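Novice: Presented below are the structures under discussion, each in the form of structure tokens.
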Structure P
Amino acid sequence: MSTDEPGRLAARRPALEARAAILRAVRRWFEGEGFLEVETPARVAAPGQEVHLEAIEATEPRRPRRWLITSPEYHMKRLVAGGFPRIVQLGKAWRGDERGPHHQPEFTIVEWYRADAPLEKIAADCEALVRVAVTAAAGAGWPPPAPDLPSVFERTTVSALFHHHLGVAIDGGESVGQLAVKLRAAGVDAGSAQEWDDLFFQAFLDRIEPALAVAPPTFVFDWPAPLGALARRKASDCRLVERFELYAGGLELANAFGELTDAVEQRRRFVDEAAVRAARGRTVYPLDEQLLAALPRMPPTSGVALGFDRLVMFALRVAEIRDVLAFADDEA
């Protein structure tokens, strides 16, 4: 124990008590909505191919390779495909190389799925949970003022944000070169970025996230197809996918998909992402064949991953994630 640990833990006690109250309230809300709380493996053979996520290896000696989950998504989708239409999981996930005011390599995630429900229903869930968290924090004695919550959260699109803040049209159908030209014309310094996603996120981080940080809680819908990951394409515009992110108080709280259930399309995306990972010198993980086999049995479904630690940060108006944890990564 470091000499200052007792004082540090005592200082964090009010936040930890509020966190516990929020956790209880979140569980009660899901019970009231008829969700089944599930637990899925934390150590898996296929942690996911998303280009910007790094899994942490957790292999036993002389055993097949395993990684800690970056989210419980794959196994939860297998449960939905197996006849579990409304499920939630509250537990740990891990992502390598993620440290900062809003990031820890080990964090708590709330992930849930609704079969036969539109993405807007998941947005309504997220809005309800933010209100639940703020109310629970106040009930646990966390001092006012509470975060100011509008009667209805803002809703916008990626295209609208790029048009408003950069004066350019982004629809996901651009080539890398076309996107680079558009962003340079808008004054975005893309540096050495050479890929579509890197160019996009450079602009998003530089020009859009600062505006979202001072806006009311906002859902950002309709993401370009190159950023689709496991989301299905919009029926009205195949250049876009059914996806939203929720931003509140300078935090990205949640990432939601209208889930892709086309196994052929999902395999193609996995293979493409694996190729990009290899080209960038990142670890290439095995494809999850069990997930691909389950997708054809999965009903139309919407799902979301919400960062519980960040939800607590928002409710308590705390700027550093470590201040809502008993032990941050460098204190463990």
Structure Q
Amino acid sequence: MAATPAVLEARARIRRAVRDWFDGQGFVEVETPARVRSPGQEVHLDAVPAGQAGTDARWLITSPEYHLKKLVAAGMPRVYELGRCWRDHESGPHHATEFTMLEWYRAGAPLEALADDCEALVRLAFRAAGREPPPPLDAPFTRTTVRDLFADFAGIELAGDEDVATLRAKAEAVGVSAGSATAWDDIFFQVFLDRIEPALAAEGATFVFDWPAPLGALARSHPRDPRLVERFELYADGLELANAFGELTDAAEQRRRFVEEAQIRAERGRAVYPIDEGLLAALPRMPPTAGIALGFDRLVMLALGAARIDEVLAFPPG
């Protein structure tokens, strides 16, 4: 079901309010390429092909992350983009292959500053839609950690450096079946899906900090525990709304992770994308930076009380 005119008008007000907020914070809005050679390496994301084959293949971006980081490295300390992204094989109540992403970077800021940004943007979206944020969204959001959630809702003491067999044993000991999964991340996310996400849906709004190192992606190591990385995800009313990193600037470590992810993708029969050498060259020039991607369609869903992403899109995927 496509969005009604009233919903589209509210969506436009939210978009304007978001841009005004970033302008007031001293950010520069930029536009990055939609068609790229290196769309990303994360194991669970697939890019949409965008023409040509072999060594000159292109894909549509899954996120503007790589290009925004290059701009930070080039001397732009506060940048953001509100634009279209594409992820293949994604559909459902909260997913669409083509969607709108809000992504921003703060050089010199801690990860917690992005959590503060998210709280401000959620309340701003409600008010732009003509509603006051309801409890508990009108109060400071809960801030917790992956380890605390696993202990409280799954009964698992998660270290973050367990081998696959140990993690499987911990999951099965509390009644979570990992099935035929043979990868650390698959077992982790099975526990997360079965035990953690239902608990988060009942909590209102929660920032989940301190993710295990095997799920580090482009996040830097945690300063107090190398088994963790500086990362949070925001969940609000059952929606995964945002994903933030304290950005990794060690090019050698980032290359190692890219190579490892490419190997995992190949083993799972997924497309393997070229490494973005321009990003790796830029990373050493980046100052300490925190960056975040927030699903704009989901923000609109939250502000309007919509149950499905189709309800906030003018032209839902057919």
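Novice: Thinking only about distance in nm of label points 7 Å out along Cα→Cβ at positions 89 and 129, which of P, Q has the largest value?
Specialist: Details: P: 1.4; Q: 3.1.
The maximum falls on structure Q.
Novice: While we're looking at this one, here's another question. Assuming 14.9 is mean projected area of the Cα convex hull in nm², for residues 57-248 alone as calculated from a single structure, say which of P, Q it is. Intermediate results must be reported in sequence, preceding the final value.
Specialist: Working: P: 14.9; Q: 12.8.
Considering all the candidates, the number was obtained from P.
Novice: Continuing with this model, one more query. In terms of percent of Cα pairs over 31 Å apart, which of structures P, Q is highest?
Specialist: Top value of percent of Cα pairs over 31 Å apart goes to structure P.
Novice: Follow-up. If Cα Rg over 2.2 N^0.38 Å, for residues 17-104 alone comes out at 1.19 when worked out from the coordinates, which of P, Q was used? Could the numbers behind the result be given before it?
Specialist: On the way: P: 1.28; Q: 1.19.
The read-out was computed on structure Q.
Novice: Then there's this: Hey, distance in nm of label points 7 Å out along Cα→Cβ at positions 169 and 273 derived from one of P, Q reads 3.0; which structure? Please report the intermediate quantities before stating the final value.
Specialist: Numbers: P: 3.0; Q: 3.7.
Here the read-out was taken from P.
Novice: Can you rank P, Q by FRET efficiency 1/(1 + (r/R0)^6) of positions 49 and 305 (r between Cβ atoms, R0 = 25 Å, to 0.05) and just name the one with the largest value?
Specialist: Values: P: 0.95; Q: 0.10.
The structure with the largest value is P.
Since every read-out is calculated from the coordinates, none of them should be taken as a lab result. From a predicted model like this one, the values you see are computed outputs, not experimental measurements. Cβ atoms are built from the backbone, for glycine too; each structure is taken alone.
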